[in-house]
Structure I
């Protein structure tokens, strides 16, 4: 199975992404809680890319790369959509307690991502968004 895959920018891509990720994680010696946390972070990241960077334009795609070492799993998302606003990440990192309206969408997914992985980084490289998630095996 390929370590990199592309999906159309449609919410319907979330189920195939989750299945692909489950296959990638299957051989790992980690618990269900660890798997669930990474799956949640990956699906939230993809949702943000689909909705806010690529505006659910199914003619556009985003790519996901899976890398596993003895100490961590890294997923790298790339897309050519709108640039992620750095102030949103800073705001989500700043607040220890999440007191937003549970039905509000603003920032909730980003906070979930930060709670589920050890490293979350978004950068723009040569006009492409590169979003990196890393989860340590020992976490």
Structure II
């Protein structure tokens, strides 16, 4: 796992503790949406529930370690603990229309870049034209 510190806090882990159980923490990352944050927190909690943590000192187990009953049931897992499943969306076939044939992605992007570049100048011109029309009494 590679998670942000916000996700760790939401799941109830500390940075040092996360490193000890195989979770990498990237403090530079940010969360883009609440949905992904909640999904990843849920994934972290599920991962934690599947882990069996052995105590470092057998006679002094900590709160975070697994119970003796769980330790007796422990078996070595071969493979991924939690395989990551991507949900793919199926696209349906559709007819090619004249509009879609005529559409040029390059032209659309060029037009949008031009609009972004000239937006301020066009707004200024429109404002000046409105002021001139108000002064002269014309539309």
Structure III
């Protein structure tokens, strides 16, 4: 039996752009995608802390180290510039994988830069990826 678990999380990112004319998706700084293990075109769930909206879309890679979080297409109706969001992706795991699996959680500061000081349990893991 497979169970669905949190695989990746970018916590409290600030939306920097909105582009209603783009075909869809959420553009994410490629460095944040790398740290959190979110792949381009992977399905993501976006939880809007500011207004309570939740949407499902897919990730596209933005300029590395730019801090970009851009709501594209229809997503821009629920996600506005300045909103705080949580970006999640999930994985299906079997019983063996569950025992060893740990999600990739990336805390960010107000400029969407990785902030490992607020996530003591993940400092070693995330810091090793930041090199």
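Just so it is clear, none of the values below were taken in a lab; they were calculated from the coordinates. Note that this is a predicted model, so its numbers are computed, not measured.
One of I, II, III was used to calculate relative contact order in percent (Cα under 8 Å, 6 or more apart), giving 28; which? Each step should come with its number before you reach the end.
Numbers: I: 28; II: 14; III: 38.
Derived from I, not from the others.
A value of -16500 was derived for helix-only ellipticity at 222 nm (-39500 (n - 2.57) for each DSSP H run of 4 or more, over all residues; to 500); which structure in I, II, III was it taken from? Structure of origin is II. Tell me which structure, out of I, II, III, gives -0.30, -0.36, -0.67, -1.03 once log10 I(q)/I(0) by the Debye sum over Cα atoms at q = 0.10, 0.11, 0.15, 0.19 Å⁻¹ is calculated. Among I, II, III, the structure yielding -0.30, -0.36, -0.67, -1.03 for log10 I(q)/I(0) by the Debye sum over Cα atoms at q = 0.10, 0.11, 0.15, 0.19 Å⁻¹ is III.
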